[in-house]
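Following are the structures in question.
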Structure 1
């Protein structure tokens with residue numbers, strides 16, 4: 001069906017762009033959706049006891065959110081372009097808040113798993129709209145500051161997720177225990193949903209089109225076929241059916257690309273406009289986002305395993321170790337806008353290189369650490385956190401800088417999906433290396449060498465990111 005032009009919705013605010021209170025509403029959604037990706041890990045012991053959940057159920061409690069999120073991001077982004085980014089943001093916020101409430105009140109592990117999947121679907125509707133609205137509404141110096149704030153929200157959710165979870169469980173507010181890690185989303189989500197129609201203005205693609213249902217099915221099933229084996233492979237021992245999933249992903253995703261080309265050639269709106277990748281800033285930016293997230297997600301995994309299984313720290317104690325990293329991240333994020341305004345793409349190179357140095361310092365410290373105090377990790381964690389703070393904020397801003405306004409939410413969906421897929425690949429690949437060095441019957445002394453080897457691998461990958469960023473256009 002050919003597309004027909006329709007006007008975009010009238011703005012609800014002045015043409016000067018959104019204010020900083022509006023930005024807080026956007027970032028509230030970013031924060032809670034990122035937080036819930038990490039925070040659940042610290043609740044596993046208590047929720048498995050409370051709900052009498054076995055290992056398989058626990059795995060799907062953790063993985064269900066990530067799978068649904070990864071599968072839905074591209075579709076969620078395109079729906080925002082077609083039906084309104086503010087509308088999809090509000091639907092995603094409301095759905096995520098309701099699903100969080102069900103998670104917090106879940107009477108059985110089956111209900112919890114279903115609610116976690118619902119959280120992931122809602123987050124997939126929400127997350128691409130945040131980047132799309134930021135990219136459309138903030139320009140010039142305000143744009144750099146807005147993306148720095150976006151990076152800060154992601155960092156707070158990721159870096160402090162384990163600490164926030166540990167504190168909430170330790171405080172046991174109103175006897176809620178592990179349930180508080182989900183219930184904390186409810187007041188944040190309600191406030192954001194109420195403020196969004198007052199503070200955000202609607203925008204959508206200037207062409208109206210029917211959703212691409214075939215493309216949605218192909219890309220969603222294809223992404224699940226890729227991400228599921230990578231998430232579950234290590235825990236399940238890589239049974240044959242997981243390799244079957246990976247094999248099936250190839251024709252599904254190739255079919256998706258061919259289907260998108262046919263739709264575009266026929267004058268119908270595709271789910272993903274493949275011409276997005278003609279812009280060097282976008283194609284290289286998506287690749288860098290994939291690779292950099294590969295290193296971040298796997299780093300948080302091996303650090304948590306090292307601290308809790310290798311050093312015997314509890315959830316709260318391990319969470320507190322993330323504070324120095326969070327402080328380094330916070331300071332660098334506050335500076336990244338000004339640095340990016342002067343250095344452009346070199347800010348990503350600088351950040352990735354600093355992360356590599358931080359990982360190298362951690363590897364050196366860990367490899368010789370048997371009875372030293374935990375404080376010996378602090379300098380390296382501060383350095384690694386600072387590198388992340390410089391690299392993360394400018395990357396989406398540069399990647400989306402040349403995307404046409406009509407496709408900005410779809411472009412954001414692809415970018416965010418690449419990050420989620422990168423995280424899954426990183427956890428799988430680095431996890432294999434880590435556990436192989438750890439051995440079949442690990443002892444506390446087995447963890448330092450496994451941690452050090454994983455860190456050196458991650459440092460090498462971050463050097464590649466630093467070099468790869470030089471291929472970006474000088475100014476987006």
Structure 2
């Protein structure tokens with residue numbers, strides 16, 4: 001059947017944007033403070049999942065909601081199951097937006113709002129790709145399931161639940177990364193280093209220190225409260241420091257206390273170089289002051305072993321594989337109080353050739369000097385699908401055909417997508433080469449034409465893979 005996929009996608013543009021508006025309006029970041037038996041991850045992620053499934057019900061698909069943490073939209077039948085793995089959750093809105101993050105805004109050629117790039121926009125584009133097949137009366141030869149998770153940005157609770165209670169798909173892709181195609185994903189391990197409270201005296205006392213929203217997000221904002229021997233002197237030196245570094249900041253003085261605030265740049269934790277870590281810069285300023293033991297330990301650890309070192313040279317963990325590239329480290333969460341002690345969360349994306357045991361051991365060696373204790377929180381092995389696999393060859397062929405990028409090649413990245421949950425799973429779009437990556441950042445946006453082209457590519461891809 002000859003279908004002009006690009007023209008067909010344009011026909012759905014207005015309906016697509018109307019549905020995207022509904023999804024963006026839902027704050028679907030994980031909210032365990034408001035979790036219930038009905039909403040295990042909080043109401044937001046469940047409501048976004050329900051909205052996705054409502055689209056499927058409206059358009060005549062088979063749908064299923066599994067415990068309000070994962071669900072699927074199904075079309076076709078066959079011995080094999082092709083999966084499209086997307087997610088309805090998102091990062092918190094965060095500060096620094098010029099618009100309401102939960103109100104879709106079309107500004108010129110761009111759609112702006114939390115989730116338009118990661119992953120509501122691409123996931124919905126894949127849904128419309130599937131809808132195009134159904135509306136054309138095309139009967140696939142395999143069962144197709146668009147599976148929607150609700151905890152991709154944290155612990156993958158929903159998708160893990162799906163694989164516990166449903167059959168493992170035969171093959172598929174995740175529209176949750178970038179084009180042309182990702183056939184390799186680095187391993188992913190998260191560590192926490194804890195520091196006990198110690199009530200010893202110092203010239204200054206670190207009352208509290210906080211930075212970061214998620215382990216896989218470069219912290220944009222950081223703040224610390226200090227009881228200082230000379231608050232005026234600290235304020236003056238803070239202003240001088242800000243003149244020399246790529247962050248902004250402010251301070252408030254109340255008696256002998258000073259509250260310091262730093263603003264950097266948020267970015268996806270898979271490539272920390274795209275952001276500016278407000279937390280490590282704040283530690284870098286504070287390191288020159290004499291603190292009580294507990295405050296000094298965590299500040300010195302952050303500055304001496306983690307600050308401005310996304311390739312982990314200071315830890316002795318810099319490593320590169322010829323195929324999968326460099327190990328990277330994101331310092332995503334930093335929390336401390338004088339009363340309770342503190343914690344630093346580090347997320348590593350590592351290629352084959354280095355082990356999590358090595359990463360944990362090196363981090364513990366570094367923490368020992370500062371009386372810290374490191375433990376592993378989560379881990380995923382590296383994932384790779386051979387470029388000669390039929391799914392890679394077909395999807396790359398469709399991408400080249402629709403974009404005229406004949407020299408495009410599959411890639412290996414540091415991001416972790418649901419694709420790694422299938423042996424023959426790849427990540428496929430929707431960020432195009434050369435487009436600005438604003439995932440996990442304020443003012444997240446995606447060009448509308450890119451989303452519609454992705455819809456066209458997904459429609460043809462689902463069709464070709466399901467024949």
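Values quoted throughout were computed directly from the atomic coordinates according to the rules given, and no laboratory measurement underlies them. Fair warning: this is a prediction, and the values are worked out from it, not measured in the lab. Cβ atoms are built from the backbone, for glycine too; each structure is taken alone.
Worth a mention:
- Distance in nm of label points 7 Å out along Cα→Cβ at positions 194 and 418 - structure with the largest value, from 1, 2: 1
- Among 1, 2, which structure scores highest (criterion: distance in nm of label points 7 Å out along Cα→Cβ at positions 258 and 346): 1
- Value -9000, calculated as helix-only ellipticity at 222 nm (-39500 (n - 2.57) for each DSSP H run of 4 or more, over all residues; to 500), assigned to which of 1, 2: 2
- Once distance in nm of label points 7 Å out along Cα→Cβ at positions 138 and 210 is computed for every structure in 1, 2, the highest value turns out to be that of 2.
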